[in-house]
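There are structures below to look over.
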Structure P
Amino acid sequence: MQRSGIGYDVHRFIDGRPLILGGVNIPHNQGLEGHSDADVLCHAIADAVLGAVGAPDIGFYFPPSDDSIEGISSLEILNKVREVAESRSAWIHNVDSTVVAECPKIMPHVERMKQKIAGALGIDMTQVGIKATTNEMMGFIGRKEGIAAMAVASVEIRD
């Protein structure tokens, strides 16, 4: 059986943290606020895969109230998501995503992001899509207050 899931995440910029997107440290003067490394791209992908396999969302597995996982790498989150999918007899066909940000430029880092995400999910880089767009200077993203990401995942459930 083929199934799909969608994911969305958003985090605001803050001073004093590195900017991590797709498991890659991106040079920027601010990072994203969050309990983990605040990697909006990995979080959106995680929720998309979890949705596709009918599992609870990322907050169920990694609640912000759990101090033991503070600062956790979102690549570790994707590893856990892969384990959840496998425990439900699911094989990840592909993930596709879009990062919405006015800054910094994402495209120079996409190949490294694909490599990291594919490794964490146990799939080939060709099964990972990453695109970037701006918000045309509108809203909180347009004011450079944060970054959002959305993703879709396709899985096959095997009996």
Structure Q
Amino acid sequence: MHILFVCWGNICRSPAAEATFNKLVKERSLEDKITCDSAGTINQHQGNPPDPRMQKAAKSRNLPIGGTARMAINQDFEEADLLLTMDHFNYSELSKLSPDPTFQSKIKSFCDYVRPDVTEIPDPYYGGESGFENVLNLLEEGCVNLLNELEEEFAFEK
């Protein structure tokens, strides 16, 4: 099972989702069953590390966040079982990037795994510190729910 988390620039939400999900996968000893990555729908930040403010917020939670920003490529659509977008715009943009209409069924909203009153993971880039904390709270909630659902659906043996 391979999951790709997608936001706009791949410097805030999607790398934080990747780090959050990886931490949970490791805690549950599922590293040999589930992998994940992150990407963006633009290449403006290509090669950059995650936003320093997101790194700081993640570090305060002992959440290892790293990597470099990149844009989603055709190979991502082929390899990922799920491509999870952070907001409606990311969903629309990722759908346009899909090299084949058959991949559309793999694209879902990350918020499908968050409580019903949350329809988008807000972009914290232009906000203050509390925005990054809010995003990390939502990502943790969604990642826990996603992993619970995957474990139930696929009954991974540990």
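Details
- Looking at mean count of other Cβ atoms within 10 Å over residues 79-86 over structures P, Q, structure Q comes out largest.
- Per distance in nm of label points 7 Å out along Cα→Cβ at positions 71 and 87, the highest-valued of structures P, Q: P
- Looking at Rg/Rh (Cα atoms, Kirkwood Rh), for residues 7-94 alone over structures P, Q, structure P comes out largest.
- Parent structure of the calculated result -13000, given that helix-only ellipticity at 222 nm (-39500 (n - 2.57) for each DSSP H run of 4 or more, over all residues; to 500) is the read-out and P, Q the choices: Q
- Which of P, Q leads on Rg/Rh (Cα atoms, Kirkwood Rh), largest value: P
- Test item: relative contact order in percent (Cα under 8 Å, 6 or more apart) calculated as 34, pick one of P, Q: P
- Structures P, Q, by mean count of other Cβ atoms within 10 Å over residues 15-22: label with the highest value: Q
- At a computed 1.8 (distance in nm of label points 7 Å out along Cα→Cβ at positions 23 and 127), which of P, Q: Q
None of the figures in this text is laboratory data; all of them are computed from the coordinates on show. Please read all numbers here as calculations on a predicted model, not as lab measurements. Cβ atoms are built from the backbone, for glycine too; each structure is taken alone.
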